[in-house]
Structure P
Amino acid sequence: MAEAFNDLTLSADREARYAEVAAEIAAVLDGEPNRTARMATVASMLAASFDHYFWTGFYVVDPDKPGELVVGPYQGTLGCLRIAFGRGVCGAAAATGQTQLVPDVHAFPGHIACDGRSQSEVVVPVFGPDGDLIAVFDVDSDQPAAFDAVDARWLEQILASVFSR
């Protein structure tokens, strides 16, 4: 029973922190039109806000190589430079247009280990104002099962508010 209570408390705390950081991101980016500046700011502010984030950043759709992502603004250790659509967790998010919530990256078919310390991951597709995929937002943790539906929902909301308008 105590474990369930702790999970609810952690979830409520995480909800509150996401609400705060979403408002902070909106305020900082108000009026900023540059997509790279927006991506760098989102990655930085989210990475600084959550202890369970290990690697936080964007893989951008490469306009010169359809079907391929190239590393964009991020916070953390060295990221993979390029990822094909359909390959690994980021490629799956890009290919399907669906958020990928992975509690154990080692159990994910075709997982790409950019940093061997990564244990769990959430990847959210990022769509521009025209509805086209412009990037994926990748968050890794060095803890297993570090992400849940709260993370996925808030990241989807934050990214939609920043990039789809």
Structure Q
Amino acid sequence: MIGEKDRFVRRAEVLGALVRGLSRQDVCGMLAPDVGATASARTWLGEWPRPAEPGMQSVVALGRLGVVETGSVLISEPAADRAACLLAEHLWLLLPEKRLVPTLPAALATAGDLARSGAPYLTFVSGPSRTGDIERVLTIGVHGPAALTILLVDES
């Protein structure tokens, strides 16, 4: 029987995300110095040399939770950081393993609590951006990042 972490990884990869498991200590070594970080990611990581800005090629953000049954990650960023996440070519999502929830209804309950407490711009990210509405041709990266990497972080 596979565990929830493995189920999450499989579902996220089916959607086109690259998932890497690593320790919290190894996170900064995994990210290139030219990656910008949102305010939530900088707070979680500690000191980070570069804030995220709209138009940066790579941006790292912190996932509020991961949904095992869908492989999706919930993010919540203020307006400027949200724009940076959506306009980046490559979005890196930090997701602590302890933030995995089994089902979408469980995730929606948490999302509701976050919205009621004033969290801005709740967004479920499920793989890189893709659309098929341009002459019925699948296009990657039109409405968001063309690449998504989820760093599933073991904090133990």
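Where a number appears in this text, it was derived from the coordinates with a stated rule and is not lab data. Computed from a predicted structure; not experimentally measured. Cβ atoms are built from the backbone, for glycine too; each structure is taken alone.
Observations
- When distance in nm of label points 7 Å out along Cα→Cβ at positions 122 and 146 is worked out for each of P, Q, structure Q gives the greatest result.
- For helix-only ellipticity at 222 nm (-39500 (n - 2.57) for each DSSP H run of 4 or more, over all residues; to 500) computed as -8000, the structure of P, Q it came from: Q
- When relative contact order in percent (Cα under 8 Å, 6 or more apart) is worked out for each of P, Q, structure Q gives the greatest result.
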